[in-house]
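Student: Have a look at these structures, which come just after this line.
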Structure I
Amino acid sequence: MHASIYADVVGSRKLNDPDGLAVTLGETARLLNQAFAPALSRPFVVEFTDELRGALSDPMQAPLCLSVMREWLAPLMVRVGVSVGEPAEDAFAIARRDDRLVHYAGIGRAGELLVNAHCRLLDPIVRRRTEKQWEAIRAMRELADRRRAAERLGITRQSLAERLKAGSWQVTEDADATIAAYLALALGPAA
């Protein structure tokens with residue numbers, strides 16, 4: 001079983017530097033392929049200069065993969081369709097139609113209702129993050145240490161903590177863990 005991921009940069013046609021966007025997406029694809037190498041069933045590639053597509057052999061990695069993708073691309077916003085066991089185009093089409101950032105499919109009707117309601121609650125949090133909040137979140141993801149992250153950013157640990165709190169970092173980390181746990185329970189072997 002795998003999770004197909006289809007991501008598109010929101011508002012990409014209005015950006016001033018389409019070539020720069022392709023380079024940024026190419027670098028993000030490279031980083032995702034490196035970070036998630038053990039879980040890849042199809043490497044991430046750039047398509048049509050504003051899309052990323054790939055697949056994970058471990059669907060439980062999808063929530064973390066989406067968060068990492070967002071962090072590396074921020075402040076650009078991406079809309080994502082994730083589908084377990086089938087192509088993600090339909091999931092992406094629903095996210096686009098409903099102006100949502102993420103839509104999951106292929107996890108059963110009840111699972112889709114639950115996980116997508118959860119994702120819908122996160123959309124406003126992710127949309128309102130500032131560049132400084134994204135910067136703090138990226139530093140924490142990479143370094144996993146508040147002292148080192150604050151030093152890298154040239155700010156105090158208190159300022160880092162304030163940025164992380166304002167960006168609801170822990171809320172989204174907990175949400176990713178919850179979605180991954182649900183996928184493990186729903187898709188894993190019966191206990």
Structure II
Amino acid sequence: MAANVFKTGKMISNVVDSYLANAVSEVAIPDGAIVKLGDLAADTTYAANGKEYDVYVATAPTAANDEVVICDYAGIEEYSESGYTPNNVIKYGIKLYGLTVPAGTIYRVRRLALHDKFWLGEANFASTPTVGQFGAPAAGKTTFAPAASLTGTGLRVKVLVEEDLTTGMKSDGKIYLCEVVQL
């Protein structure tokens with residue numbers, strides 16, 4: 001089962017707050033997706049300018065060399081329990097894998113720095129990556145396109161390690177340790 005996964009490793013955004021931001025998208029976004037930040041999102045809270053101060057409108061990259069960020073969704077499962085007035089909303093779980101940000105929901109993004117390391121799932125790649133090779137953004141896609149060589153401009157990650165994504169006692173696909181080798 002190919003799952004989308006994002007798990008931080010050694011990243012500058014873990015210690016430098018300015019490498020974290022928030023985004024909102026008009027479509028559902030999987031955890032670990034790469035997105036391009038646009039203008040600040042509209043908001044009526046701050047009536048003077050009508051903008052949210054730290055939420056950007058995010059879309060899929062329009063070109064392979066766009067400056068992109070990575071989605072780090074910290075959402076958990078929730079459901080409404082009917083039969084009560086009002087309905088109880090029950091939230092449970094911890095962040096594991098296969099999470100998707102619902103359209104219109106604000107989520108955290110991480111700006112990438114050279115030599116950042118993080119884990120991605122199989123579904124965060126357009127096709128199966130190869131250890132020792134690379135991944136790059138593609139126009140109109142929120143996944144990495146595997147590449148045999150380090151060519152082109154813009155973000156490139158090197159696939160360092162492949163491991164099983166284990167949950168409990170079963171394997172739920174593969175995860176890959178990636179390092180930013182070009183911005």
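Student: Comparing I, II, where is Rg/Rh (Cα atoms, Kirkwood Rh) highest? The partial results should precede the final answer.
Tutor: Values: I: 0.96; II: 1.01.
If we compare Rg/Rh (Cα atoms, Kirkwood Rh) over I, II, the biggest value is for II.
Student: Same structure again: From I, II, which structure was FRET efficiency 1/(1 + (r/R0)^6) of positions 10 and 26 (r between Cβ atoms, R0 = 30 Å, to 0.05) = 0.95 calculated on?
Tutor: Numbers: I: 0.95; II: 0.40.
The read-out comes from structure I.
Student: Upon calculation of helix-only ellipticity at 222 nm (-39500 (n - 2.57) for each DSSP H run of 4 or more, over all residues; to 500) from the atomic coordinates, which of the structures I, II produces -18000? Intermediate results must be reported in sequence, preceding the final value.
Tutor: On the way: I: -18000; II: 0.
Derived from I, not from the others.
Student: Out of I, II, choose the structure whose coordinates give distance in nm of label points 7 Å out along Cα→Cβ at positions 98 and 162 equal to 2.2 when calculated.
Tutor: II
Student: If relative contact order in percent (Cα under 8 Å, 6 or more apart) comes out at 21 when worked out from the coordinates, which of I, II was used? Don't skip to the answer; put the middle values down first.
Tutor: Working: I: 21; II: 27.
Structure of origin is I.
Every number in this text was worked out from the coordinates using simple rules, so none of it is lab data. Only a predicted model underlies this, so the values are computations on that prediction, with no experimental measurement involved. Cβ atoms are built from the backbone, for glycine too; each structure is taken alone.
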